[in-house]
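Enquirer: Down below are the structures I want you to see.
Only the coordinates and a few stated rules stand behind these numbers; no lab work does. Since this is a predicted model, take the numbers as computed values, not measurements. Cβ atoms are built from the backbone, for glycine too; each structure is taken alone.
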Structure I
Amino acid sequence: MKRIGFKLRIRPGAEAEYKERHKAVHPELLSAFEDYGIQSYSIFMDGTTLFGYIEADDTEAALRALDENLANRRWQQYMSDILLADERGVTLCPLEEVFYFHPTQRA
């Protein structure tokens, strides 16, 4: 199992709308997550900064497949009025993992 953390930014004032939209993520997108081996996907909010966490069999392959997935493209278009892009036009910024604990690693 591989993990990836990332951050996103949303435009100020869009916090409630962002939460509301995520109450009804498109079912075909959720199915794609499963199809691509995503075991866990969480998003946390701190004001207008979002922190995401994904666990998958192969996170890089899952993200590449999602980039090409029609349901994901529709979702990204739907969210484009809320998400802020950096100077390169990128909304998702991978984070470096600096610590990980899982009880089975201690044995």
Structure II
Amino acid sequence: MIAGRINLAKEIGQDLLRHKWQLLLTLVTLSSALLVIVITQGTRQLTSEYNELMAEQDRLDIEWRHLLLEQSTLMEHSRIEALARDKLGMQRPAPAQEKLVTQR
């Protein structure tokens, strides 16, 4: 049997001091691994947000095209002429009734 008791905390402390470079490298490696995890999570969140924004942009582009088609339909000359004739009772003037206005 061993003559004296060994202080385990003291032995661990001395061992850590003897291998301080390995301990430092271990801490740096763990820190690097945790940083990779955090950055990967942030990248995934940003990618998800980017995909949602692209889907929203596509939806808005489709809506814009539909609005342009609707505007084009509402601005057709034949439609405006029919509305003027039917709702407002307007008619095209005869050539004898036309007056030419010039600016000097």
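Enquirer: With log10 I(q)/I(0) by the Debye sum over Cα atoms at q = 0.13, 0.22 Å⁻¹ derived from the coordinates and found to be -0.86, -1.15, which of I, II does the value describe?
Expert: It traces back to II.
Enquirer: By the measure FRET efficiency 1/(1 + (r/R0)^6) of positions 27 and 59 (r between Cβ atoms, R0 = 41 Å, to 0.05), tell me the structure among I, II with the highest figure.
Expert: Evaluating FRET efficiency 1/(1 + (r/R0)^6) of positions 27 and 59 (r between Cβ atoms, R0 = 41 Å, to 0.05) on every structure, the highest lands on I.
Enquirer: Of structures I, II, which gives -26500 when helix-only ellipticity at 222 nm (-39500 (n - 2.57) for each DSSP H run of 4 or more, over all residues; to 500) is computed from the coordinates?
Expert: Label of the originating structure: II.
Enquirer: Something else about it: So if we calculate mean count of other Cβ atoms within 10 Å over residues 51-58 for every structure here (I, II), which label has the highest result?
Expert: Largest calculated value belongs to I.
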